[in-house]
Structure I
C-alpha cells in the first residue's frame, strides 16, 4: 500500500494514478497524524451494451419507419392541425395582441 499526503498527491498525481492503474492501493492522508481521507483506485472499464432492438445486430428498420405519420397516428382529432405546421395568427406577428 502506498500512502501520500495531500501535498505529495498534488505533486505526484500522475505517478500515483499510474500505480493505482497497475493495481496498487493508494491512500491519501491529511494532517500531522496522517489520517487517511481518500483512496485512489483505478476504474474498471464498463462493457457497453446495446439495448432494445439495437441489441440485435441484424435488425433493420423497414421503409415504413421513414414514412410520415398520419394525423390519427399523431393523435390529432378531426379538423385539428399540427401546431408546428399551421400558419401563425397574423395578429401575433403584428403585435396587436
Structure II
C-alpha cells in the first residue's frame, strides 16, 4: 500500500505510533466497532497492568536502561489504544473527524 488514495485515507487510519513514511500498522475504520473497541481495551489493559506491576516492584536489581524500555512499551500500548478508541467512538457515533 504505497499510494494512499482518497478511499484508502478514509478507510485505513495509520496508528500515530508508526515511525515510517509508509505506515505498516493501520486501523480499518470499517471493521466492527466492537472489535475495534476490544482491541483498544486490550492495549489499555496491558498498559494499566504494566503500570500496576511497576507500582509494586522494587527496583534494587533494575538497570537504568530498563526505564526507557518500559516507557516505550507503555507509550506504544497507550497511544495505539487511544487511536483505536477514537475510531470506535467515531464509528459508534457515525461521526468522521475532519481531515
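Laboratory data are not the source of any read-out in this text; all were calculated from the coordinates shown. Bear in mind the structure is a predicted one, so any value in this text is a computation, not a measurement. Cβ atoms are built from the backbone, for glycine too; each structure is taken alone.
Name the one structure among I, II that volume of the Cα convex hull per residue in Å³ of 113 was derived from. The correct label is II.
In this comparison of I, II, the computed figure 13.7, 40 for Rg and Dmax of the Cα atoms in Å, for residues 17-56 alone is attributed to II.
Structures I, II were compared on relative contact order in percent (Cα under 8 Å, 6 or more apart), and the highest value belongs to II. Of the structures labelled I, II, which one yields -5500 when helix-only ellipticity at 222 nm (-39500 (n - 2.57) for each DSSP H run of 4 or more, over all residues; to 500) is computed from its coordinates? Structure I accounts for this read-out.
Of structures I, II, the largest value of mean count of other Cβ atoms within 10 Å over residues 33-40 belongs to II.
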